[in-house]
Structure I
Amino acid sequence: MTGFLAELSPGVLAFTLAATVAAGFVKGAVGFAMPMIMISALGSVLRPDLALAALILPTLLSNLWQALRGGLRPALASAWKFREFVAIVLVFILVSAQLVRVLPQQVMYLLLGLMVTAFALAQLMGWRPVIRPEHRRRAEIVLGTIAGFVGGISGVWGPPTVLYLNAIEAPKLEHIRVQGVVYALGSVALLGGHLNSGVLNATTLPASAALCLPALLGMALGFRLSDRLDQERFRRATLVVLTLAGLNLLRRGFLG
């Protein structure tokens, strides 16, 4: 182990590795939630800046693998098909990132957590919102704006993206691939931003790189589960993870 990981006690190191494998497994199974799981778990044993640095490279590589798992051509086709949604998310990430010092993150966590938890629980209880093709452009604008705006401030834009893909009833493989495209582009921006901010440095970069292998191992195991899920079971799995993600956002909003 390299970087700050080499300085951790055996127990903390084992917990860090196990949490990374678990985060990779969930991402492989449903396509998202790796950063939320890693920052929540690692933040309980590491300084916040170290926890953030640790997840950056595993998140980037896992998103690239997810986007390209079916090949470059399908990834490019999905990126083009959802180009308006992707563009809106990225634009609003860039815009709202400038408001970090103005708008308190806790407020955004609470608002997003309440929305995600309520929608996910309602759907698990039987409500099934469907966006018709004629309303899709409007939905892309609204949900893309929400995802990007919240993402730029809080670093979390996965749940609104998943809600949108569920509502248009995207096929499972495309659902996962589009998530990978959206998240990979955001991960590149995250990497560049924190190389500039100093969060990724000579100490943290090697440690983040060392966590790539356990993250990808977990993801490979998650892919095996995902491949066995039919469309409906995949949809319900995403809703369960969304509910947990929403509750975690509420926790972060209340506790700061």
Structure II
Amino acid sequence: MTDTRAPDLPRDPWAALRGLTHARIGLGRAGDALAGADVRALQAAHAAARRAVHATLDPARLSLPEPFIEVRSRAPDRGIFVRRPDLGRRLCAQDAARLPHAPCDVAFVIADGLSALAAARQAPGVLEAARAALPEWSIGPVIVAHNARVALGDEIGALLGARCVVMMIGERPGLSAADSLSLYLTWDPKVGRMDSERNCLSNIHAHGGMTHDEAAFRLAWLLRGARTLGRSGIALKDDSMTAHLPPPAP
């Protein structure tokens, strides 16, 4: 009897590469167009990214165990914030006047940035892990900042009297993760600091990104290095991955 079954189809040559990246590679086709499932997935990811950019940060969702201080930038709403990055880099006059002088080793700012979703989902866990990794550091009051760009942390840190400020800010959403957080560390914060004077840890999220514990470990390493050097930025190299990450707590 003749075997009429179709021969085995060739193995997908893109399968191994797809396991190494979130990029959309080797997508299927339907005639001369992308397969419908891939088109719909792309549209859904784009919609999630747009929602993340325009979402507002609800401090109640952070479930912080201690009191915090809310501040706003000079951008009065999300629309102006997106169009005017410069306004997101400075505090509104009212909040700048009422921010207390509370000298400390490090101040943490939870900021919406371009993804309030990232701040809500990632920042509390990273903050908790960072506190545990820095037992010898004095930590200032937690600041929750609305319509904030990275440089807003410089003014906040200077007014508080912090030796260092850490901006925990939502990243610009991509098409693989809309809730990715970045940490920006600036030693001796003051208005006018340049990007080259900061260190950044990025891609903190639950979709194959950096975990909260790993981010806290690397942040603590950088903070101790900045304290030793008396500065951050290009002078401070992140060699934390040559050290051994402690095992997670049981």
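None of the figures in this text is laboratory data; all of them are computed from the coordinates on show. The structure presented is a predicted model; accordingly, all values stated were derived computationally and were not measured. Cβ atoms are built from the backbone, for glycine too; each structure is taken alone.
Given structures I, II, which gives the highest value for distance in nm of label points 7 Å out along Cα→Cβ at positions 168 and 224? Each step should come with its number before you reach the end.
Details: I: 3.3; II: 2.1.
Largest value of distance in nm of label points 7 Å out along Cα→Cβ at positions 168 and 224: I.
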Exercise. For relative contact order in percent (Cα under 8 Å, 6 or more apart), which of I, II scores largest?
Worked result: I
Exercise. If helix-only ellipticity at 222 nm (-39500 (n - 2.57) for each DSSP H run of 4 or more, over all residues; to 500) comes out at -26000 when worked out from the coordinates, which of I, II was used?
Worked result: I
Exercise. Which of I, II yields 0.9 for distance in nm of label points 7 Å out along Cα→Cβ at positions 88 and 160, as computed?
Worked result: I
Seminar exercise, completed: Kirkwood radius over Cα pairs in Å, calculated, reads 19.8; among I, II the input was structure II
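Comparing distance in nm of label points 7 Å out along Cα→Cβ at positions 64 and 120 across I, II, which is largest? Write out the running numbers ahead of the final one.
Details: I: 2.8; II: 1.6.
Largest calculated value belongs to I.
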